[in-house]
Structure 1
């Protein structure tokens, strides 16, 4: 992962068939900006390849909920499969600068 990508990386574990919620914090000045999530760790193409955005809050197994009061958006992935394992980026669009990102690593395991 590029060193300058993200201040922190969150690691999550879940199980096939379960749902997982990924919480993505942001600063209050960005509460009305576009939020999105993409697969992988390529910041330059993340917004174009977004799995879900705050403009289309439900897409297939993905749902995005934006809590502007607490300053975080949550992406829920339903019916997880092992192929959902991997890296994700949460992005917040900034109009005059590079978008802000946080990184998530998700591991989906066999059901218990």
Structure 2
């Protein structure tokens, strides 16, 4: 099995709830996603050479690509990125995003 595919499938099995809809582009490693029968994932794909939103399913990767770009931009601007602390950075990013415009100190 391809190392990237193995890593991706391991992450999915550990972190994604059964029955989740996974949307990806046609990256080769993503082709193995439906091969986890006990997890019952729905795997939708987008072929970016043809369209950005699949006309049949409405699947697109625009929201996650925008969210990921925002997380990377924040980390670079505020603290750089240490591999050891990446989980912590992402948790803080998601927490702050959920707060929207609330004062973070009032939400603690």
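A short reminder: the numbers here are calculations on the coordinates, not readings from a lab. No experiment lies behind these values; they were computed from the predicted model shown. Cβ atoms are built from the backbone, for glycine too; each structure is taken alone.
Rank structures 1, 2 by volume of the Cα convex hull per residue in Å³ and report only the one at the top, that is, the highest.
Values: 1: 99; 2: 158.
Evaluating volume of the Cα convex hull per residue in Å³ on every structure, the highest lands on 2.
Here relative contact order in percent (Cα under 8 Å, 6 or more apart) is compared for structures 1, 2. The highest value is that of 1. Where does the value -14000 come from, among 1, 2, when helix-only ellipticity at 222 nm (-39500 (n - 2.57) for each DSSP H run of 4 or more, over all residues; to 500) is the thing being computed? The value was obtained from structure 2. When distance in nm of label points 7 Å out along Cα→Cβ at positions 58 and 98 is calculated for each of structures 1, 2, structure 1 gives the greatest result.
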